[in-house]
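So, here come the structures, one by one.
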Structure I
Amino acid sequence: MTALPNRDRRAERREATRREILDAAWEIARSEGIAALTLRAVAERIGMRSPSLYSHFESKNAIYDGMFGQAWQQLLALQQATPLPRSPRRRLLVIAQGFFDFSVADLARYQLMNQRTIPDFEPSEEAYAPSLEVMAHLRQDLAEIGITTQADVDLNTAIVAGFVDQQLANDPGGERWRRQLPRLIDMYADAVRLPGPRLRRTT
């Protein structure tokens with residue numbers, strides 16, 4: 001009979017507490033806005049004294065850092081789990097729709113990940129690492145259909161993010177800009193000279 005390795009229960013409890021703190025922080029960010037986060041509000045939400053909270057996160061920005069890394073890790077997991085079509089234009093559309101849906105599903109998360117809404121916050125190297133993995137994964141997916149220059153990758157990310165911004169600002173909860181994604185991808189594909197049947201056009 002093989003003995004099981006000893007569990008580090010203290011580390012497990014600490015990690016569970018960190019997750020609880022981050023969950024509470026997200027609840028506040030979603031209900032009151034990402035900039036409304038305070039250590040006191042987080043501590044009160046989970047029934048913890050503020051000094052105890054400091055033993056897990058030394059500052060508000062440390063909580064933002066944990067949230068930032070968590071959010072990008074979620075997008076990375078989605079990216080890795082999404083099968084992509086061989087057709088270049090269909091592939092671009094699936095990638096765009098995946099990012100679009102992930103982004104508009106959670107305004108606070110999108111703001112923290114992609115907009116400079118917290119002036120004095122800079123993610124740590126550890127928290128930033130998943131975002132680099134997401135971009136590396138995207139570059140590989142695009143390279144497989146012939147999109148290899150940095151300028152073409154930049155254009156792709158800019159136009160899709162622009163549609164996300166329009167949707168969140170002008171039709172939150174709707175699909176006005178999502179319905180236009182096939183047209184947007186066709187325009188982009190034409191610009192970078194991608195072959196393949198055109199996507200269904202919408203108005």
Structure II
Amino acid sequence: MSVRVYVEGGGDYKHTDTATACRSGFQELFKKLRLPERRVSVIACGTRRQSYRDFRTAVRQQTGDFIILLVDSEGPVDALGAWAHLHATDGWQPPAGATEDQAHLMVQCMEAWFLADREALRTFYEGPEFLAGSLPGQANIEQIPKRSLLPALKHASKQTSKGPYDKVRHGFALLALINPHRLRVASHHASRLFDVLIQRTNA
């Protein structure tokens with residue numbers, strides 16, 4: 001089965017270099033899961049709300065593809081599930097016929113995923129100027145508050161040749177570098193997403 005992932009990211013406009021970088025970053029990450037070739041496509045939707053709108057439209061069209069929504073959680077997630085979280089934080093309801101397997105969260109934001117693979121961070125920000133030791137140290141990256149993560153990334157990278165962390169210039173290139181197996185260990189919600197991708201693309 002083919003899978004389409006509607007992801008938050010890529011800026012306010014879909015047809016930009018940023019959107020292309022967003023698609024490429026996620027596709028490179030998913031490729032490391034060794035999924036059947038050409039079974040997963042990534043749609044960079046721009047804003048969080050636009051991602052949900054595009055997802056709803058795709059579900060209504062019933063093309064036969066398995067449709068996934070992937071957005072930042074923006075905060076901690078309890079045990080009730082992704083749709084319950086999105087309803088509580090954004091007022092979103094699953095479209096008719098949508099299942100729990102179609103809503104997925106980057107907890108608490110995409111940047112948390114980078115801390116699952118600190119070796120990739122050090123490779124990207126090459127040189128001793130990268131202050132890896134100043135980053136949050138939680139093994140469970142989902143516990144790192146978004147409000148402290150982004151400033152920590154910028155502080156750790158500010159003296160490097162690439163300059164302080166910037167989502168557009170650095171974020172999606174970093175995403176392409178990280179090891180999905182390390183991410184599985186550090187993030188329950190990322191592991192759940194990978195399981196669904198593997199299951200659906202092999203169906």
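FYI, it's all coordinate maths here, none of it is from the lab. Everything numeric in this text was worked out from a predicted model, so none of it was measured.
Comparing relative contact order in percent (Cα under 8 Å, 6 or more apart) across I, II, which is largest?
Details: I: 22; II: 26.
Result for relative contact order in percent (Cα under 8 Å, 6 or more apart) over I, II: largest is II.
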One of I, II was used to calculate log10 I(q)/I(0) by the Debye sum over Cα atoms at q = 0.14, 0.30, 0.32 Å⁻¹, for residues 52-99 alone, yielding -0.36, -1.25, -1.35; that structure is II
Value 117, calculated as volume of the Cα convex hull per residue in Å³, for residues 108-187 alone from one of I, II, is from structure I
Matching -13000 (helix-only ellipticity at 222 nm (-39500 (n - 2.57) for each DSSP H run of 4 or more, over all residues; to 500), computed) against labels I, II points to structure II
When I, II are compared on Cα Rg over 2.2 N^0.38 Å, the highest value belongs to I
